[in-house]
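Asker: Below, each structure is written out as C-alpha cells.
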Structure 1
Amino acid sequence: MSDHPDEPARPLFFPVSILKLTLLSVSTFGLYELYWIYKNWSLVKEREILSILPFWRAFFAYFFCYSLFKRIAGSCTEAGIERRLVPGPLAVVWIALWLGGVNLPNPFWLVSYLSFVPLLFVQAAVNALNQTVAPDHDPNNRFTRINFVWLILAGLFSILIIFGALLPE
C-alpha cells in the first residue's frame, strides 16, 4: 500500500523467514528477537506516523510485546487473514521464556533458548499478511554475510555456553 501508484506496496510488518528467525534467535541468545521487535515497531511508527521510539520499545520489549502482537493480530483480521493469533498468551509465554534464563538454576535456564517459539506463530501471521498486502515484497529469506557472521560467531559461543552448562561441576 504505497502513496505512489508506480511504487510497489510495502509490507506492513518486518518480513523474515521462519528459518532465519529461528536460527538467528537461537544463535544470538535471543538478541535477534529484540532486533525483530525493533524492526516491527519501526514499521509501525513509519506507517502510523506515531511519536514512539522503537529502540526503547525493543529495549523494554516485555512491556510492549503484547501491544505489538495485538496490532499484528488486528491487521491480520482487517486484511481477512484467517490465522488465529492470540496476543495475550503468546506475549506471556515469550516473556516467561525470555526472562526464564535469569531465574532458573543450571542447566534449566537453557529453556530460555526456546523464547523464539512464540514469535514463530506471530511471524507466520506476519508473513501471510505481508504476502496479502504486498505480494512483491522481499520476504527476507536469504542469509546475508552479516547473518552468517552472527550465526558462526554467536553460534560457536552459544555451543560453548551450553556445553559448559551441561558439564558436571
Structure 2
Amino acid sequence: MEKSLSIFDNFFDDALYNECYDYSIRKFTSNEESFKTNRGWPAHLLNDSNLVLIHELSRSNALHKRITDTIKSKYQVYNLNAIQFYYWTQGSHIPWHTDIDYNGGITIYLNKSWDENWGGIFLYKDGESISGLYPKPNLSIKLCGGIPHSVTPTSKNSDVRFTLQIFF
C-alpha cells in the first residue's frame, strides 16, 4: 500500500463525537473487567512505557456501526480489523514503529481538551523531517503504507489521553 497520511478536523459529527467520549469515560470509570493492556505488545513497542489500557468495542455494539459508517464515508476504508479505545496513562508512550502488520491505522482523539505541556504528541517521519500533532478533540489521523510514527510520553501530571485506535 502506498504511503499516505490524512488529517481530518472534526471527524465525527458532534453527536457521535460526544457519544464516543461519553462511552470512553463510562468504560474507564466502570468496575467492569473489560481491558487488555500494552503489556502484551512486543518488547520493541512496549519499551519503558507506563500502562496503556485497551478496550475493544464489540461489533454488536450500535456505536461500532456508527463509527464504521463514518470511516467508510470519510476515508473509504471498508474492512476494519478492530475499533479500540486506548487510555494512555501518565508516562505512557509508544516508540517509533510502522504498523507494518496492517494496511493502515486511524487515531481519533477524544479528550475534550489537552494541554501541550502534557506530552502525548503524535510524531511522524516524512523522509528526513519529523512533524508532530498535539491531541485535539475529534481530530483524526489516518496512516497507510508503513509511515514511521511514535507518541511521546505523557507527563506525570497529564490527564489520561483518550483515543480511538482503528486498524485495517
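Asker: Comparing structures 1, 2 by mean count of other Cβ atoms within 10 Å over residues 63-70, which one has the largest value? Don't skip to the end; give the middle numbers.
Answerer: Numbers: 1: 18.2; 2: 15.8.
If we compare mean count of other Cβ atoms within 10 Å over residues 63-70 over 1, 2, the biggest value is for 1.
Asker: Comparing percent of Cα pairs over 25 Å apart across 1, 2, which is largest? Don't jump to the answer; show the numbers that get you there.
Answerer: On the way: 1: 35; 2: 27.
Largest calculated value belongs to 1.
Asker: Matching task: 20.1 is the computed value of mean count of other Cβ atoms within 10 Å over residues 23-30. Pick the structure from 1, 2. Mind showing how you got there, number by number?
Answerer: On the way: 1: 20.1; 2: 14.0.
The value was obtained from structure 1.
Asker: Which structure, out of 1, 2, was helix-only ellipticity at 222 nm (-39500 (n - 2.57) for each DSSP H run of 4 or more, over all residues; to 500) derived from, given a value of -6000? Provide the component values of the computation, followed by the final result.
Answerer: On the way: 1: -21500; 2: -6000.
It was calculated from structure 2.
Asker: Say we calculate mean count of other Cβ atoms within 10 Å over residues 7-14 for every structure; which of 1, 2 gives the highest result?
Answerer: Working: 1: 17.9; 2: 14.4.
Top value of mean count of other Cβ atoms within 10 Å over residues 7-14, among 1, 2, belongs to structure 1.
Asker: When distance in nm of label points 7 Å out along Cα→Cβ at positions 15 and 31 is calculated, the result is 3.3; to which of the structures 1, 2 does this value belong?
Answerer: Values: 1: 2.7; 2: 3.3.
Only one of 1, 2 returns 3.3 for distance in nm of label points 7 Å out along Cα→Cβ at positions 15 and 31, namely 2.
Asker: So, one more: For which of the structures 1, 2 does the calculation of FRET efficiency 1/(1 + (r/R0)^6) of positions 95 and 151 (r between Cβ atoms, R0 = 25 Å, to 0.05) return 1.00? Could the numbers behind the result be given before it?
Answerer: On the way: 1: 0.45; 2: 1.00.
The structure behind it is 2.
Asker: Right, here's the next one. Any idea which of 1, 2 comes out highest on mean count of other Cβ atoms within 10 Å over residues 103-110? Numbers along the way, then the final one.
Answerer: Numbers: 1: 11.6; 2: 21.6.
Largest one: structure 2.
Values in this text are rule-based calculations from the coordinates and carry no lab data. The shown structure was predicted, so the numbers you read here are calculated from the model rather than taken from an experiment. Cβ atoms are built from the backbone, for glycine too; each structure is taken alone.
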